[in-house]
Structure formats: structure tokens, C-alpha cells
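FYI, it's all coordinate maths here, none of it is from the lab. All of these numbers come straight from a predicted model, not from anything done at the bench. Cβ atoms are built from the backbone, for glycine too; each structure is taken alone.
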Structure 1
Amino acid sequence: MKIDKIKVALKSSGIKKGDTLMIHGDAGIAAQINSKKKNKLKIFFDEIEKYIGNKGTILVPTFTYSSCDKKIFNREKTASNLGLFSENFRKRKNVKRTSHPIYSFSIYGKNFKYFNNSKITTCFGKESIFDLFKKTNGKILCAGCSFNRMTFIHSAEEAYGVNYRFKKNFPGIIKLNSKKFKVNTEYYVRKINNRSKLNLKYFYNYLIKSNKISNISCGRYNILTIKAKVLFESSLKVLKKDSNFLVKK
């Protein structure tokens, strides 16, 4: 795949200069780039940063679940649990990471301070990073990965109050530079049974039919794009009709 295909895919997805993007991704989308350079993810991220410009912002999940695993979350050193795409972005020189002990994000761009002020005492509730993202009218992308990766949907589940999840408190320790401090984080966790696992096939089809999500090819992979507010409002709409719509088989 030629490098300029990335710009074409972004433009076709409705991405514009100055946009705020939350990107879930698979390293395979970058691996197909025609280049002699070994770090093709760097090329991929460079192209996105160049496209949105210095007024744009990129958020990539670098989740760790440290508090859930009773481990110290070291903002600078704890590796992302989400694979090469996530970890490569975390290590970029112009990227900073938020301090959430479960759902941290690595962020490039001018709105880092805004997102870094999100509450770390909640995962998906009011003033969480997902709530703040919705207020910016940001766009969520799945770059070469499944629609099921859109963690933002959990914020809609919590706002609605689905019966297959419940709030659970996780005590944890965060290390920032040389200092440590304790934190208690409320996590809207799913009940451990087969009926609580996300199954977004029907929801995705609904979004496609109603032209609320775009699906654009980028080489052998696709880029899915949807506005956070649209995803949130659409989630509430289908949940009001069927409270199990996001988990039904």
C-alpha cells in the first residue's frame, strides 16, 4: 500500500484538520505500507498527525487494568496491554499519557491537558475521559480492527444502566515520576456469564443502514469512523428499545 493511501482513507472517512480522534487499531494496517523503513507504525502515525495538523488531537488507548490486577500503575513505564499498535504510539516522543490506573490513554496534540484533567475515580462515568471526549464532539476510529473494540460504548451502557453490568470499586496505586499515591476507581464491570459479552453485530448493521458510521478501505484493511455523540445517542436509542441489544446473540 502506498503511503498516500492513508491520507485518502482519512479524507474519505470524513476526518478534517483539527479533529479530535480516538483510534483503536491493529498493527497490520501499517504493516502493508510500501516502505524500506522497519517501523511502519511510525509512518502510519506520522501521516495521521500531519493530516490533522497542530490543532488536532489523537487519543490511543493504552489500557493496563493495573488496579484490577492489584499492580502499581507506573504512568511512564507500565506497558499497554493492547498490543503493538497501542504500545508503539505510547512510546512516541511527542505523546503524553494520562494517569488512569485502568483506562489510560496516550495522547498527541493540543488537548492533552483537557483530557488529563478527567476523573481517575471512574472509568466511564461523568467527567471520565470518555465523557470529556463526547463533549469535544470527537470521532472514534477502528483502524484495521473490529467494531467491538470501541470501548466508548461502555459509557453509554453505564449511562443507561444495563442489567448485565454493575459498579465495582478497585483500590490501586499510581506512580507518577518518583511519587506514589492511592486511588479508588469505580469500574462498571460486566457480570461473568455468557449473556454479558458484547455482541455488536446487530448494532453495527443498524449504524450502517442509518448511515451513521463510515467503512472505508485502506489497503487490505478497513477504517471505521463514527462521531462519539452519534455513537452515544445511538447506543441509548437501541438500549431503550431492547436493554440487551448490545449483547444479544
Structure 2
Amino acid sequence: MDVKVRLNIKNWKSWAYITSMIGCVLFIFFTLLGMLFYSGGTYNNALIEGYSFFMNFFSDIGRTISHSGDSNLISFIFFSLAFFLVGTMLIPMFLAFPYFFSKKTNNWRISISGSCLGLFTAFCFIGITFAPSDIYVDAHSFFVYGGFISGFFVSLLYSIVIFRENLYAKHYGFNFLFFTVILALYIALLFTGPSSETLSGLVIQATGQKIVLYAFAVCLFIHGYGAYNQEKARKKE
């Protein structure tokens, strides 16, 4: 029994990466279900039936009362599951990743910085669960903006440290670099893009948000897969 316990503890990093991949898949699955059960209405048109992929925000799924004025309980539950689970299931991955790098080196420091910001990003995702946009507007905005901005720096730092580390496959660094560019463009869109008060602005903002969040899920799934394989390869050495 003691041997099995030691093996499980030794393998916790592999399980951390598997858990992160599962969390990303669940995020996509539950948000799509939330869209399916959304009770209707958009930011500037309460009469639209169901969920419009191009005119509804992710936050609309998590409203307790939809823009149409109807109860949105089922959609809200799926939304809450999506963000709570992905936030929670990414935490072990952020804790495990720095162990790829030698302690007291610059790569270790960069990865630690990235993981600390990653933990804050996960906290923001979990926080969104408890701050529906129709009830706690300010808290919801804090978690959304905080998650996007911290996520940008996580992606940037992780891409840098992977490119700096000779033993880590470089294509996983390009994975984060690609997402860093997407996040930078979206943050610029958030602060300088067209207002969602107009129809064209709403379409651009709502569509851009979905591209970023699903890119986030795919990027971190790829990272989890890559880190899992790197961990297996390291154990064989």
C-alpha cells in the first residue's frame, strides 16, 4: 500500500496535465449546452429567440434572468459548471509546470511568474461562476477583464520559457505564442473596439469573445497534452 501511495504522489504531475485537458473539454461541452438552453434575448434586442452565436456574449449564458426577461436557470447551471470546473481543474497544471525547469534559474523564475498569474486566471474563472452579469455587474467585469489580462501574460511567459528551454518541444511554445497574439488583439478590441451598443459592434465583440475563449480551451488542452508527453519522456530518462 505504501508503495502505491508513493507512486501516486510521484505521478501527480502527469495527472495534473490530464486533469487540465479534461477541464478544457468540459468547458467547451458545458458552454455549448448552456447556449442550447439559453432562454432568449441579446444585449440590444430582447425579442430574439434562443442563443445567437454572433450576438450573445458568454456572460449571457450565465445570467439568472435572460435578456428576454425569462428564467435562465438551466443555462446558468451549465455556464457555472463550465467556468468553475475549468478554473478548478487548471490549478494543478499551473502548480506542476514549473517543475520542468531547474530551480533558481531564470527559466524557473519565468515559469513561476507565469504559474502565479495562471492561478489568478483560474481564480477569475471560478469567480465568474459566483458573479452573474445581471446581478453582480462590477464583480463580473473584474473577473472577466482580470482573467483576460492575466491570461495574456501567462501565455506570453509560458511561450518565452518554452523557447528558452532546450529540452522542451518548441512547437508547444508556438502554441502559446499564437494564443498570445490572439489575446493581445482581443484586449485591444475590448478597450478600443466598436461599442456593443451598435449591432455591428455587438457582433464583433461577441464573436471575438468566443474566438478567444475557445482558443483558450484548445491552447491549454494542447499544452496539457504536450506537458503530459514531456513528463512521460522525462521519466524514461
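Figure out for me which of the structures 1, 2 the number 3.3 belongs to, where distance in nm of label points 7 Å out along Cα→Cβ at positions 64 and 152 was derived from the coordinates.
This value belongs to structure 2.
Comparing structures 1, 2 by distance in nm of label points 7 Å out along Cα→Cβ at positions 16 and 208, which one has the largest value? Provide the component values of the computation, followed by the final result.
On the way: 1: 2.7; 2: 3.4.
Evaluating distance in nm of label points 7 Å out along Cα→Cβ at positions 16 and 208 on every structure, the highest lands on 2.
For which of 1, 2 does mean projected area of the Cα convex hull in nm², for residues 160-199 alone, calculated from the coordinates, equal 4.2? Mind showing how you got there, number by number?
On the way: 1: 4.2; 2: 3.4.
The read-out comes from structure 1.
If distance in nm of label points 7 Å out along Cα→Cβ at positions 40 and 56 is calculated from each of 1, 2, which structure is the one that comes out at 2.1? Please list the in-between numbers first.
Values: 1: 2.1; 2: 1.2.
Structure 1 accounts for this read-out.
Out of 1, 2, which structure matches 3.9 when distance in nm of label points 7 Å out along Cα→Cβ at positions 168 and 216 is calculated? Kindly include the intermediate steps, with their values, before the conclusion.
Details: 1: 3.9; 2: 2.1.
Derived from the structure labelled 1.
Any idea which of 1, 2 comes out highest on percent of Cα pairs over 29 Å apart?
On the way: 1: 28; 2: 31.
Once percent of Cα pairs over 29 Å apart is tallied for 1, 2, the winner is 2.
To which of 1, 2 does the computed value 2.8 (distance in nm of label points 7 Å out along Cα→Cβ at positions 24 and 136) belong? Let's see the in-between values first.
Working: 1: 1.8; 2: 2.8.
Answer for the origin of the read-out: 2.
helix-only ellipticity at 222 nm (-39500 (n - 2.57) for each DSSP H run of 4 or more, over all residues; to 500) was computed and gave -25500; which structure, 1, 2, did it come from? Can you show the working numbers first?
Working: 1: -8500; 2: -25500.
For helix-only ellipticity at 222 nm (-39500 (n - 2.57) for each DSSP H run of 4 or more, over all residues; to 500), the value -25500 is produced by structure 2.
Of the structures 1, 2, report the one carrying the highest value of distance in nm of label points 7 Å out along Cα→Cβ at positions 104 and 184. It would help to have the intermediate numbers written out before the result.
Working: 1: 2.3; 2: 3.5.
That would be structure 2.
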